[in-house]
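A.B. asks: Please go over the structures that come below.
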Structure P
Amino acid sequence: MLQSFPPEVAEKLKTYVYRLIDPRNGETFYVGKGVDNRVFAHVQAAIDSDDPGDKLKRIHEIRAAGFEVAHVIHRHGLDDTTAFEVEAALIDAYPGLTNSVSGAGSDFGAMHAQEIINRYGAEPAEFQHRVMLININRTAEETTLYEATRYSWKVSPAKAKKAEYVLAVRRGLIVAVFTSHEWLPATTENFPGREPVPKRYGFVGEEAPEDIRKLYVGKRIPDEYRKPGAANPIKYSYK
């Protein structure tokens, strides 16, 4: 099993974007960016950890079947900005990835022509409340808007609790608004039926009142919240 690049090779790669492939079916299941031996770190993490996340579970399954993860360097010799853009484009291009977020610049990713019109033709939102914006570009297609928005995120619970409303954002448009009553660690005990995710949190809440939804749903988030290259799916209208 290849575990690292020779030092002289790693130096020439600089920053690169890679894919992890399941050799049992040829399916790409993870896309990432890194330097040096980052591409190999996921397999070692799976060996050393019992983390229940989808990516490491897939690696465990591959190895249990007697195979090894295939590593493909998709582009190399990149600067960080370009690498983020390539990573985001690949994440858009491969459905069913185990990546937890869409990648930097995902608001500028693949969209149908009508989605482009809806986004750039929409009126910008004016935040009249302390709002927390959560980018749900990938997960919104896999479950209900509420479930996609509430679980599971790297947030400061203290800061998240200050939000009056949580706005679900997809492709730059606000698609739902929720009231969060409580932020809890992302465990199966707190969220029955969901896989636990260490060091992440989710909220228990409900859809916001109709008058609040009318203020925000269908409007685009202001330009200052949609900077290309911004990797964090969480944004706040307050500090």
Structure Q
Amino acid sequence: MATAHCEWGLNGVHLLREHCAVLVIVDVLSFSTAVDVAVARGAEIVPFPLGDQDASARAAAAANALLASHRRAGEQLSLSPASLQAIAPGTRLMLPSPNGSCLSLERGTARTFAGCLRNRNAVARAAIAAANGGDIGVIPAGERWRGDGSLRPAIEDLLGAGAIMDALDLPLVPEARIARDAFRAARLTLGDTIRGCLSGRDLIEKGFLQDVELAVQLDVSVAAPILRRGAYCTY
């Protein structure tokens, strides 16, 4: 019988892509939330690593895509979910990010979705259909510590992964069960928990409260963004 797995970050992708038919990348603040907002409006999101602006510009041109702004401010399209609320249907946007994009590009042959709190039921349904009886791996992206760049497990991604596990309603390995139980325990205070966690506080202090408010919404989206031909689009 199909089973759901949960492992963190890049190493988790490398482990689970070998035996899972489907992977779900969970980067709540903010890649997966941004992808959901854009795809729900009929746009496509091309993942790309955050870093070299010249390389990003060349890749965007090759992919026939607009390049998102590297600045998370103003009216330009960027990694800020709030900036994507009015994105035009049909837009193809390359969205560099330090976590969710990088993990998406390491998926191997597994069919890959972008999941978050907003779309957890839609993604769970689509993942089960796409897996066709195979196992499903849910990957909380986590963040990176400044300095050595090592993985920082992030509460918002643990809860996002747990929300998807809860919606999948499949047999769970222990790591997945712990994530699901964490979501169930935090559900009544989900918004306050994420606003108060390190990632949430950091964004709010930088003036991106709206991004956090969009990210903490539960079950408000019917989009199930799947990575197909290099871009996240509607399943």
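Laboratory data are not the source of any read-out in this text; all were calculated from the coordinates shown. What you are looking at is a predicted structure, and each value in this text was computed from that prediction instead of being measured. Cβ atoms are built from the backbone, for glycine too; each structure is taken alone.
A.B. asks: By the measure relative contact order in percent (Cα under 8 Å, 6 or more apart), tell me the structure among P, Q with the highest figure.
C.D. replies: Q
A.B. asks: P, Q: which one has distance in nm of label points 7 Å out along Cα→Cβ at positions 40 and 144, as calculated, at 2.9?
C.D. replies: Q
A.B. asks: A value of -11500 was computed for helix-only ellipticity at 222 nm (-39500 (n - 2.57) for each DSSP H run of 4 or more, over all residues; to 500); which of P, Q is the source structure?
C.D. replies: Values: P: -8000; Q: -11500.
The correct label is Q.
A.B. asks: Rank structures P, Q by Cα Rg over 2.2 N^0.38 Å and report only the one at the top, that is, the highest. Walk me through the intermediate numbers first.
C.D. replies: Details: P: 1.09; Q: 0.92.
Biggest value here belongs to P.
A.B. asks: Let me ask something else about it. Quick check on the output: 3.0 is distance in nm of label points 7 Å out along Cα→Cβ at positions 136 and 192, derived from one of P, Q. Which one produced it?
C.D. replies: Numbers: P: 2.2; Q: 3.0.
Computed on structure Q.
A.B. asks: Who wins on distance in nm of label points 7 Å out along Cα→Cβ at positions 184 and 208 among P, Q, i.e. which is largest?
C.D. replies: Numbers: P: 2.3; Q: 3.2.
By distance in nm of label points 7 Å out along Cα→Cβ at positions 184 and 208, the leading structure of P, Q is Q.
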